[in-house]
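Trainee: Some structures to go through are shown next.
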Structure I
Amino acid sequence: MTPQELKNSILQLAIQGKLVEQRPEEGTAEELFKVLQEKRKELLSAGKIYKKKPTKPFYSKSDLDSFAIPETWLWVQLGDVSLIQEGAGIRKWQYRDSGIQILCVTNILDGAVDLTKKELYISEEEYNEKYLHLTLNNGDIVTACSGGSWGKVAIFNSENTIMLNTSTLRMRFWGDICCNKFLYYVCQSQFFKKQLQGQLSGMQPNFGYAHYSRIVIPLPPLAEQKRIVAKIEELLPLVDRYEQAWSKLEQFNSRFPEDMKKSLLQYAIQGKLVEQRPEEGTAEELFVQIQEEKQRLIAEKKIKKEKPLPEITDDEKPFDIPDSWKWVRVQEITCLNPKNDLPDELETSFIPMALVDDGYRNHHSFEIKTWGDIKKGFTHFANGDIGIAKITPCFQNRKSVVFRNLKNGYGAGTTELSIVRVVDDLLSRDFLLWFFKSAYFIENGVKSFTGTAGQQRIHKDYLATCVFPLPPLAEQKRIVEKLEQLLPLCARLN
C-alpha cells in the first residue's frame, strides 16, 4: 500500500464512522443540522449571506445505500451546511505593484497555502470599495477550482489581509457551529473528489458554487467530528513516517537490480562466485602459457614486442583473491589495439559507437562496408576481440562488447574504442568482458580520466597497466556460466 493509499484509507474510515466509536450521549447529526439551518436563516436575515438557488444533490438516496454511515449521522448537501464563496474575476489591468494581495490558484498547495508562490495585488482603494466581502479569515478552507491544481485544498492562516481571486473558493460551516477541520479532511477524501470529477465537463476543469453545493457529505455529531479530527491528526504523522520509509524503499528497489549486478561482478572477480578446484591448475601456470604464446607470435612477427611493465606492488592489489589466482596487468595477457591486414575489396563490418549496446548487455550490430573504405581513420578488430569505450559517458555506461559474427570475421569502428585481443583462446573472452564492466574497472578508469569536460577519456596507459585478477581458465568459464545464470534474474527484480 502506498502512503497516499494509506491516507485515503484513513480518510475513508473517518467519513464512514469507522475511525472512532459512536457515543449516544453526544446526540445526533439531525439535531446539529437543525442548529445549522437556524444559523443560516440568521445570517440571511442579517444580510451577511445571500440566498442561493437550490441545487440538486450529486448522489441520490439510492446511490448512498452502499455507503453505510452510523445511525446518528446524516447525509447533507454541502450548500446546506457551509458557506461556499467563489473569488472575484480580477483582471490584469487591476493588478498593482503593492496593496492587497489576492489568493491565486498557484498559492494553494495540498495541505498548505504559500503566499510567496505568486504575488499579485490590487489597490487598497479598490479592495475597500468592492471586495471587502471576499476577505479571507483564518480557518477558512480554500481550494483551487480550475486547471491542473483543481481539488487542492488547504486551511488558510495568515496575519496579512488576503482576498479570494479568480478560480479560488472558500468553505466554512455556518457560524463555525461544526468543526471546520472535519470538513477540511472530508474535502481530501476520495468520496468528495469523485463527486467533483463526476461534474467535469470540457478539457479545462472549472468549478464553482453550482458544483460544490451539490456535493453530499456525511455529518456526524459535533463532539464526534472533533474526535475524528483528533484521531486523523494522531495518525497522519505516522503516515508521514511511513512515506519516508516508503520513499527509501522505493529508492532501494529502483537501485537494487543495478546494485545486485555490480555485486555479482565484484564477487566474480574476487573469486567468490564459484568454488576453486585444485584439479583445474593455477593461474600461474596459465600465465606462463600465455607468455610463451606471446613470445612465439612476436618471433613470427604477428604481434609487436611490448614495452615491459612495472611489477605489481601490494598497494596496487585492491582486494584479496584465491591462492590459485594471480594478479597480472591486462597487457601482459592480451594484445591491445591490433591491426588488420586485409584486401581492400573485402566486405567487413563497420561499427560506430551507437551500434554498441551499453549496460550489462553483450551485443552489437553493424553496417557492411568494404575494407578499403574503413581501414584508415578507424579502430580495427576481429571476431573474438573485445571493444571498450574509452570516452565519457560511454565508458561509465559500460559500452563494451565481444565482437562476434562480423562480416568475413573482421571490422572497424569508432576510434573511441580500445580493443583487447585474446591470445590463442587461452582466456575466456566473456570473463574479460565482465571484468571490464565491473565497478572496480569503471571507477578506477574514471579516476584516470584526462581531457576537458564532456570529452574526457581514460588515460592512454590505463587499460594496459590495469591490474587484473587472473583465475585458471576452467574457473573463468565456470564464473561466466554462473553470471549468465544470475544476471538475467536481476532484471526481474525491477
Structure II
Amino acid sequence: MSLGEDDQTITDKVNQPHVLSHPSSPPPQHPVVKMVLAELRAQRGIALPLVAMNLSWFAKTTITTAFLSRLGELNLAAGALGLSFTNVTGLSVLNGLCGAMEPLCGQAHGAKNIKLLHKTHPMTTLLLLMVTIPISFLWLNIDKILILLGQQQEIAIVAKSYVSYLLPNLVVTSLLCPLRAYLSSQCITLPTLFCSAISLAFHVPVNILLSKVMGLRGVAMAVWITDLVVVILLATYVWILECSKRNGSRWKEGGWWDQNIIDWIVLLKLCGSCCLNTCLEWWCYEILVLLAGHLSSAKQSLGVLAIVLNFDYLLYSVMLSLGTSVSTRVSNELGANQPGQAYRSACVSMAIAIITGSIGSLVMVAARGTWGAVFSHDASIIKGVKKMMLLMAFVEVFNFPLNICGGIVRGTARPWLGMYANLCGFYFIALPLDLVFAFKLHLGLAGLFVGLLIGVVSCFTFLLTFIARINWMDEAAKAQILVCAQVQEVPRHDVNHVHEEV
C-alpha cells in the first residue's frame, strides 16, 4: 500500500462520526436466580396479605380478651375458658375440615377445571354446616363438661352463658372458611385482607356498644357479628368476580351443584386427614396448658406459658400464611401438570421457612426481656417468661419449616402424611417426654418446652423424609386424575434436570 493510500485511510477514519460508548448492560441473570425471584414474587402476592389477615384475627382475639377483662375477674376467667373451649372443640375442627379445599380447589384452578372449583365450595360449606350440629350440643353442655374436669361451678355457669351467645359463630365460620379457601386457592388474597381490616375496624365500636348493653353476652355476640361482616363482603365479591369474567360465562359454566357420590368420597377422605392434621397440633398445645396446671407452681407456670404462647401466636400467623402460600403454589402447578415448577416452589418455600424461622427465633430472643412486662408486673412471671422464651425460640426454628412441610403435603393432596407426622411427633414423642421431664425429672415448665422441642423436631424430620421421597411426575399425573383432566405428556427434562437447576 502506498503512502497516499495510507493517508487516505487515516483521513477516512478520522472523518467517521464518533460513536459514544455506553456503559455495558448488566449481565443476564442466572436461570436459577430468575426462577427464585419469580417464585418469590408469586408467593409474596399470596403470603403477605394472608399474614396481615391473620394478624388482624389475632388483634380481634386480643380486643375480645381486653373487653372481657373490663367486666371483672369472674367474667374474664369464664370468657377466656369459654373461648379456649370453643377454639379446641369447634373452630379447629371447622378450619381443619376446610383444609381439604386447598388441594382440590388449588389443583382444579391449575388445571382450569372450573366446574370442580365451583362444586367443591358448596360441598364443603354444606359439610361444615352439618358438623356444627353435634358441636352445638357439645357447646350447650360446656358447664357439665367443665365441672367434670374440675372447674368451679360458678365459672362453668358463666362460661356456658358466654358460649351460648357464641353459637352463631359456628354457622358464620362454616360460611367464612370456604369463601377464604375458594379465593386463596386462586391466589386471590387481597379482598380477604381488606374485608378483615374492615371487620377489625368495626370490632371495637361493636364491643363498646354491646358490652355496655349486654355485658359478657354482648362481647360474645360481637365476635360473630364482625365475622358476619366479612362473610357478606366476601360473598358479594365472589358474586361480582364470577359474573364479571367473560360477561358471566364463568358463572354460567356451572358445576356448582353437579356433585356426585365420587366427589363426596374424595372430599370426605381429604377432610378427615386435614381435620386430624390441624386438630392434633392444636390440641397438643392445649394439653400443654393442662399439664402446666398440674405443676407445683401452677399459677405461675400457667401465667408464664400463656404469655409465651401469645408471642408464638404472632409468629404462627406468619407460619400459617407461608403454609397456605406453598400449598396454593404446589397445588396450582401440579394441577397445571408442571411437576418441575411444583418442586421448585417447594424448595424455594423451604428456604423461606428456614430464613423466617431463624428471624422469628432471633426476634423472640430479643423480645424476651420486655415481653413479660407487657402482660404482668409479677417479677417471678417476668423472669420465667425471659427464661422460657429462650427455649421457645429454639422451637420456632423448626416450627416454620414444619408448617411449610405441612403446606407442601396438602398441596399434593396427601394431608394424611402430616397427620401421621403430628401423631407420632406430638403424641408418641412430645407428650410422653413432657411427662418424664416435667414430673419425673422435676424440670417443671422447662421440661414441657424441652419435650415440645423434641416433638417438633421429630415431626419436621418425618415430614421432610416423606417430601424428599416424593416423585413429582407421579404427583402431577395423580393431580390430573383428581381434577378429571386429560393427562398430558410431561417433558422428561422438566423433572430430570430440576435437581440440577435448583
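Trainee: Of the structures labelled I, II, which one yields 20 when relative contact order in percent (Cα under 8 Å, 6 or more apart) is computed from its coordinates?
Mentor: II
Trainee: Using helix-only ellipticity at 222 nm (-39500 (n - 2.57) for each DSSP H run of 4 or more, over all residues; to 500) as the calculated read-out, with -27000 as its value, let me know the right label among I, II.
Mentor: Traced to structure II.
Trainee: Moving to a separate point now. The value 2.7 for distance in nm of label points 7 Å out along Cα→Cβ at positions 173 and 445 was derived from one model only; which of I, II is it?
Mentor: II
Trainee: Tell me which structure, out of I, II, gives 5.9 once distance in nm of label points 7 Å out along Cα→Cβ at positions 157 and 333 is calculated.
Mentor: Considering all the candidates, the number was obtained from II.
Trainee: Given a computed value of 0.50 for FRET efficiency 1/(1 + (r/R0)^6) of positions 45 and 229 (r between Cβ atoms, R0 = 25 Å, to 0.05), which structure among I, II does it belong to?
Mentor: II
Trainee: Shifting gears a bit: Comparing I, II, where is mean count of other Cβ atoms within 10 Å over residues 341-348 highest?
Mentor: If we compare mean count of other Cβ atoms within 10 Å over residues 341-348 over I, II, the biggest value is for II.
Trainee: Sticking with this one: If Rg and Dmax of the Cα atoms in Å, for residues 181-324 alone is computed to be 20.8, 67, which of I, II is the source?
Mentor: Source structure: II.
Trainee: Given a value of -0.24, -0.43, -1.51 for log10 I(q)/I(0) by the Debye sum over Cα atoms at q = 0.05, 0.07, 0.14 Å⁻¹, point me to the structure among I, II it was derived from.
Mentor: Only structure II yields this read-out.
Read-outs: derived from the displayed coordinates by stated rules, not from any lab. Bear in mind that the values here come from a model prediction, so they are computed numbers and not experimental data. Cβ atoms are built from the backbone, for glycine too; each structure is taken alone.
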